[in-house]
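No lab work stands behind these numbers, since they all come straight from the coordinates. Quick caveat: nothing in here was measured; it's all calculated off a predicted structure. Cβ atoms are built from the backbone, for glycine too; each structure is taken alone.
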Structure P
Amino acid sequence: MWLRRIIRWARRSPADWLYQHGPPATLSLPLSWPLFIIGFIFLEALYTQTPLLPLESPPARIIQLLVFLVLFLLLLTMILRWQRLSLRAIGLLSPHWIREVLVGLTVSILLILFVMINNTINGSPPWFGWASTLSSSQRAWWILELATRAIVAGIIEEALFRGWVTTFLLTRLTRRELALWISAVIFGLVHLDQGLKGIAITTVFGYFYGLLYIWRKNLTPTIAVHTLYNFCLWLGLFGRFPP
């Protein structure tokens, strides 16, 4: 009896198990394949190919990033409205956001502690050498700009890769695990500039973010984890970045 239960549990994928044990909701993005592909290419190009103005003032750069975020979300909303959908279809503006923020913060703390300890053991302790080259006011603006960049990247990338790609694949494919891995690979491949190692690491993180998304059926926790991880990475908590 117990052996059968163990075998039955082993056959179930993490994606299926988490999906069924999360909040009672359904992830669905009913789009055609052409619209999905065109929408993804357009939004990805907008995110990665739109040049930002070479502003020297940190406050101006922060405002520019926030304006870009608003424009991206407005365009995404327009595309969804065209199909009579809202941002809730991709896990944004969902209810119970306070609870989901707490879930995201809990997962973030565990992940950050694990990476910090692992990197320190492997000879890459926290590094804050950048602070010695800046004055106190410059450090404050630099940290605020890093936080803004992390928030913008976290919201846009999660809306695009988990909200748009993962939700669509979950709608179209019968196997959730397959949908999760395909979206994770796509997430990894768009980071070609990081090399093979970077692609592999990003793919694993994409799968992890995907598991969190289908468990909570909400982008709020994944945005929190993605944002805080990027911020800690750029701040130097995981070692010198870039290596």
Structure Q
Amino acid sequence: MTPRVKRRVRGEGGIKSWPEGERPREKALRRGIQSLSDAELLAVLIRTGTRGHSALDLGRQLLGEGRSLRALMRMTPHELMRTTGIGMAKAVHLLAAFESGRRASASGGDGPVVVRGPADIAGLLQSAMRDLKHEEFRVVLLDARNAVIHVQQITRGTLNASLVHAREVFKPAVDRLAASVVVVHNHPSGNPEPSREDLDVTRGLAEAGRILGIPLHDHVIIAGSAYTSLAERGLL
């Protein structure tokens, strides 16, 4: 009786079991990580496939229907898990990689970020905030040279004066001996125009800053790839 040979189904093993032409890790080592396609980058993060589907197949499925890496960054774990073969562990692994990229981009260079205008604030936080599906309100603490000391999230949710209290904005500034602050929030709608609530919050914080001697230099609204500076508009 001829012994049965068990055939390996592509996707059951790791990347080493793939045909040589489908090994993103080896390609990255030979040509550099920048040489990988979006699907290949996802395959490296996914690591293993499922029965009948390699990690590269799963990467291609995630990018199906015209989705981009940026679109995937905005998805929740449960949305990623709707793709067959993407379980909880793979979804969280992908989102952790995306968040690492956001934070690395937001951290700037090795030295402190010096804020000379709203473009510097946008450069600091736009990559981290532009794709959020909810509103977040953050305060940027500056020293006497306008170098960034710390960035702290204050609220998460629709911005209004009842949620953003001056004491929550200025407490970290007092604790860290900040000389001034800039506040930042995002508009998930993509519309950078300030709302009435945005203006009310800004006026209240500006007045509190004057009383405390920690001036509010600006309120920057991030909306996708655009941003608005209330200071530049003379609304502060």
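Brief remarks on what is shown
- In this comparison of P, Q, the computed figure 62 for percent of Cα pairs over 18 Å apart, for residues 60-179 alone is attributed to Q.
- Once mean count of other Cβ atoms within 10 Å over residues 124-131 is evaluated on every structure in P, Q, the highest one turns out to be Q.
- Once FRET efficiency 1/(1 + (r/R0)^6) of positions 148 and 212 (r between Cβ atoms, R0 = 25 Å, to 0.05) is evaluated on every structure in P, Q, the highest one turns out to be Q.
- When Kirkwood radius over Cα pairs in Å, for residues 116-171 alone is computed across structures P, Q, the figure 14.3 traces back to P.
- When Rg and Dmax of the Cα atoms in Å is computed across structures P, Q, the figure 23.1, 92 traces back to Q.
- When relative contact order in percent (Cα under 8 Å, 6 or more apart) is calculated for each of structures P, Q, structure P gives the greatest result.
- Origin of the value 1.7, where distance in nm of label points 7 Å out along Cα→Cβ at positions 164 and 196 was derived from one of P, Q: Q
- Source structure (of P, Q) for distance in nm of label points 7 Å out along Cα→Cβ at positions 84 and 100, computed value 3.0: Q
- Origin of the value -11500, where helix-only ellipticity at 222 nm (-39500 (n - 2.57) for each DSSP H run of 4 or more, over all residues; to 500) was derived from one of P, Q: Q
- Which of P, Q yields 4.0 [distance in nm of label points 7 Å out along Cα→Cβ at positions 44 and 228, calculated]: Q
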